[in-house]
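These notes open a run of structures that come right after.
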Structure P
Amino acid sequence: MKKVSLSISGKRYEVNLDEEFADFVLKDMKNAGISEEIDNTPALLLKAYLKLAYKNSNYEDEIELLIETLDGF
């Protein structure tokens, strides 16, 4: 387990995650401009969430297309 910390509007949050997943989360947070070191605004977190939701939506569409393609074989 690995601890991931995040400060949002002056309140500090800490979660323990599986080490591999924690590394993924930390990398993704960094790419979104979210820092473990400084206070983050709710607006920044909302933007990061919306980017992830958009990626997820695209992945679901791609998976559906692959399933339909494979069903055709």
Structure Q
Amino acid sequence: MSVTGFKVSTWFNLGKDCQIEYSVIGGEIEFALGPDGGDIQIVTTEEGLENLIEVTTKALASVREQPYED
């Protein structure tokens, strides 16, 4: 539960053809995922982006270690 008293969850399938755009606004980075300005927007600080890169790099290495066939 957040400080505001409610929690929002969402699910988004991020495939290789998903449009991803970003902009930098006053020290924060805004990502728009999906067509026409984005179905999902993510806003992060530089430190948050570093954290995301660290975790997604580990996740990528993990998935590449797993045997998988299309």
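Just so you know, all these numbers are worked out from the coordinates, no wet-lab data involved. Being a predicted model, the structure only gives us computed values, none of them experimental. Cβ atoms are built from the backbone, for glycine too; each structure is taken alone.
Given a value of -10000 for helix-only ellipticity at 222 nm (-39500 (n - 2.57) for each DSSP H run of 4 or more, over all residues; to 500), point me to the structure among P, Q it was derived from. Traced to structure Q.
Here the criterion is distance in nm of label points 7 Å out along Cα→Cβ at positions 21 and 45, and among P, Q the highest value is seen for Q. Computing semi-axes √(5λ) of the Cα gyration tensor in Å gives 24, 17, 16 for which of P, Q? The value was obtained from structure Q. When relative contact order in percent (Cα under 8 Å, 6 or more apart) is calculated for each of structures P, Q, structure P gives the greatest result.
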